[in-house]
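Nothing in this text is a laboratory measurement; each read-out follows from the coordinates by a stated rule. All values reported here derive from a predicted model rather than from experimental measurement. Cβ atoms are built from the backbone, for glycine too; each structure is taken alone.
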Structure I
């Protein structure tokens, strides 16, 4: 028992060290920490752990192998990391992606996938030589966030036209998953956006949180599956969203997107800056004080006015 406790404590410390290094963009050092974590957990049985916490890959090479890639985390993680499947396929014999069924229609054209299978409980229904969780591809490929090839867009969908005349169509998402409330914005704080004229607002929020929208502006598009959502995003001029799957989908499609982040954002957004190596069409708006969104939204309103002014200049030149 004491030995197991020591191992789990050591792994927790290494995980925290990894997170801090990744936030700072010190990826080479982060992968050294991951190598150490892999050595520490050798022989540790994690099969009874929650699936998204299980260790899958044992560090072996993917070259020339039949590789099974498991998607055990959230939809946003899958959308973000599926770009690396192409790199795996360039070295592997074949690649099977075992993925959330909801995403299959969207991922059919992603380069590098030989077989696309719906994720289920139990054992994967396919033969393979080595398996790895999708998020572990960053470790296996020694990804450096500061020198990633853009390769965007890597997801595609035909746009659904939403613009009314010359008025820009802008979508908004204010609530992320329940597991991290710090990412969500109280819906009532979005009321001042309705004071901006010349915008067609679209409410992209999904699930029960849609009922929170009681503002006098904004329309709700019909979205019943991931492909419809992708088409709606492609039909917008801009998406304004908190850190949720929608921000990754917009970024992967190459749609202009403003992502609103809590003060201590997830490691993938690094610890500072308005741009991100993940998505060239994305701009980041960060809290200056934890839990305070008013200053973030005030900056967004200023930038929206500039956005509208720039569009007006462009439109006048076309006239």
Structure II
């Protein structure tokens, strides 16, 4: 069995192109599994996985949990809101207590950038980053790239515009790394105040005009405004943001081509996307959700080293 170049999935930046391609090939097999009447395989029957979430999550946590159960792993779920973290317990103590229960793998989401990397240096279990602050969200980038590959047949040469709150987005950074490794061209688009100062150093094109970005791209990956991460005002009002950067059917219909619309969720309907765009034939948002389970199955299976083989 082929394996990834790392025992952990901490970020896309640390992976090689062949790692991404191996994950996609493995996900192809698992996508077939989850679309058949019996959706389970015994691949991780002897593995125990802990989902350790220090931030709220719906899609990512459910997607990981479903992927784990489809692989027949034993699953335990941890939420910081109902744990000893509230009593002052440290991250390392929390995880070591979980590992003492003979857990093999930890899927962690944490508000602090670098938390999964810190854990990986101090514990022996496989660590999967399910989002660390504004740093990376590797499985989201993998499922996004996989969804583009599924829709367009390839990633090489595809033009992808990432639109919205780039500054506070871990999805944007992981997507940039993944798409560039796979040969896509990447542009970011949003208000100047929501673009990181370092963004041009990543080798992406920068566009402030959404119409020009949409005319350039084959795929628009639209991000929500992350108000919960914003400590100051980055634009006058939500209404003004929608006026300049919201995508509606009228705008799409005025382009001289069709483009693919993506969104990592949750969607702020009527802000970054109107409902008639989010629910249109242009959008592959539900495909992203379905592909998320297959991608996470592939990642967990490859990191676990196929104990059934």
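Here is how the numbers come out for the structure above:
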| item | result |
| --- | --- |
| Parent structure of the calculated result 17, given that percent of Cα pairs over 36 Å apart is the read-out and I, II the choices | II |
| Distance in nm of label points 7 Å out along Cα→Cβ at positions 20 and 180 - highest-scoring structure of I, II | I |
| Origin of the derived value 2.6 (distance in nm of label points 7 Å out along Cα→Cβ at positions 268 and 284; candidates I, II) | II |
| Structure (I, II) behind the derived value 17 of relative contact order in percent (Cα under 8 Å, 6 or more apart) | I |
| Structure (I, II) behind the derived value 0.55 of FRET efficiency 1/(1 + (r/R0)^6) of positions 52 and 172 (r between Cβ atoms, R0 = 25 Å, to 0.05) | II |
| Structures I, II, by mean count of other Cβ atoms within 10 Å over residues 188-195: label with the highest value | II |
| When distance in nm of label points 7 Å out along Cα→Cβ at positions 36 and 116 is computed for each of I, II, the largest belongs to | I |
| Source structure (of I, II) for mean count of other Cβ atoms within 10 Å over residues 60-67, computed value 16.0 | I |
| Distance in nm of label points 7 Å out along Cα→Cβ at positions 92 and 260 - highest-scoring structure of I, II | II |
| Structure (I, II) behind the derived value -9500 of helix-only ellipticity at 222 nm (-39500 (n - 2.57) for each DSSP H run of 4 or more, over all residues; to 500) | I |
